[in-house]
1. So helix-only ellipticity at 222 nm (-39500 (n - 2.57) for each DSSP H run of 4 or more, over all residues; to 500), computed for just one structure, reads -13500; which one of P, Q, R is that?
2. Given that Rg and Dmax of the Cα atoms in Å, derived from a single structure, equals 17.6, 61, which label among P, Q, R identifies that structure?
3. Have a look at P, Q, R and say which one yields 2.3 for distance in nm of label points 7 Å out along Cα→Cβ at positions 19 and 51, as calculated.
Structure P
Amino acid sequence: MLKGQDLAKPITRREFAAVSVKLYENLTGTKAMPAAVNPFTDTNDMEVLKAYNVGITAGTGDNMFSPRATTAAEEAALYASATREQALAIALRIVENLKDKPLDYLSLNTAS
C-alpha cells in the first residue's frame, strides 16, 4: 500500500488502518475479516472494516471513521498498541491450546 510513497509525508487514517491490519495479519498468521455490519457512514473501505473488526480502531465518533484525516501521533500510538494487544491475545490462545499437546521431538529435529 505504501510502497514507493514518501514516508515522510503525513499518513491518512485509512492508510494507517490498512498498515495496522497487515501488521496484525503478519504477527498473528491469521487473515483479518471485515466487520459484517459497517458501523461507519463515511467509508466502506475493507481494510478499515477489518481494523474495526479485530479491535484496532473504533472510529472518530458519531458513526464516522474520518478516512481522509491525517493520523495524529496519539492515534498512531493507539493503533500500534491495539494491534500488539490483539496479536498477543491470539498468540496466548494458541499457546493455551498447545499446552497439553505432546511435543513431537522428531518433527523438530531438522539436522541431518
Structure Q
Amino acid sequence: MVKYKRLYAKFFGYGIDDWIPCEICGNTLNDVHHILPKGMGGTDKDHILNLMGVCRDCHDKCDSDEIPVENQFYKHVEFIMDAGLFDKLKEEFKKKPFEIKQSDNIKEEFRVKLLKLVS
C-alpha cells in the first residue's frame, strides 16, 4: 500500500478488510484523493487534511471541479468531525502543519478560515 493510503487508513483506524465509505456520497471507497493535487508541487501533499476517501464517481467529479476544492475540504473536515477525530486532526496539524498557499487555487478567505480552524 502506498504511503498516503497507509496514512489515511491509520488516521481513521481502518483495517485492510474494513468497508470504508466515500466521504462525499457514502458509497464504497475506491481511492484516496489528494484535494490539492500532488502535481501542483510545493509542500508535501500527503497530509491527512489533504487526503479524502472517495468512490470513483466522486473522484472524477473532484478532479473535474464539478465538486469545487472548497466543498471537498468542507466535506472532509465534516467527515473527520463526524468520526470524532477532529482533536486528532488538530494534533496532527501541530506535529506537521499543512501549508495551503494562495497559489493553490482556493479563495483567500476560505484558506484563512480553514487553517485557523485546524490550528
Structure R
Amino acid sequence: MLTTYRFTVDEYRRLGEAGILGEDDRVELLNGDLITMAPIGGEHRTLVDTLTSFFASRIGDNRYRIGIQNPISLDPNSEPQPDVVLYTASVRGRHPQPGEIFLLESRTVFLPTISDQN
C-alpha cells in the first residue's frame, strides 16, 4: 500500500528556509501535498495582467489590496499561490486568510469556502 506524507504550512516553510525549496521552485502547498505549478503561458499572463490593471485602476489603497501570485493562508496544510487575490487592506505582515479575501482567481485552486465565509 502506497502512503504519502502530508506537510503542514510550517514544515513547507522550513523546506524553503533550509534551501530545499528555492524561490524559483514553482510549487504550492494544497491539502498537505506539494503541487507543481504549471508554467505561465501567454493566455495565463494576459489574464493576470488584465485583472491586475482592472482592479488597480478602480480601487484605493485604503480599502482593498491586490495580491498577484502571492500566498494566502487557508489552513494548517494549505498555502496556495493564486493568480490574483483581492483582499482587505488591513492585512499587513502576513498572508490573507479566507475571511479577508473578497475575490480569488486561480487556474489550479478551487476554494468555495472563501465565498461562504464572507
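Just so you know, all these numbers are worked out from the coordinates, no wet-lab data involved. Treat the numbers as computed from the prediction; the structure is a model and nothing was measured. Cβ atoms are built from the backbone, for glycine too; each structure is taken alone.
1. Q
2. Values: P: 17.6, 61; Q: 13.4, 40; R: 15.1, 53.
Derived from P, not from the others.
3. So the calculation was done on Q.
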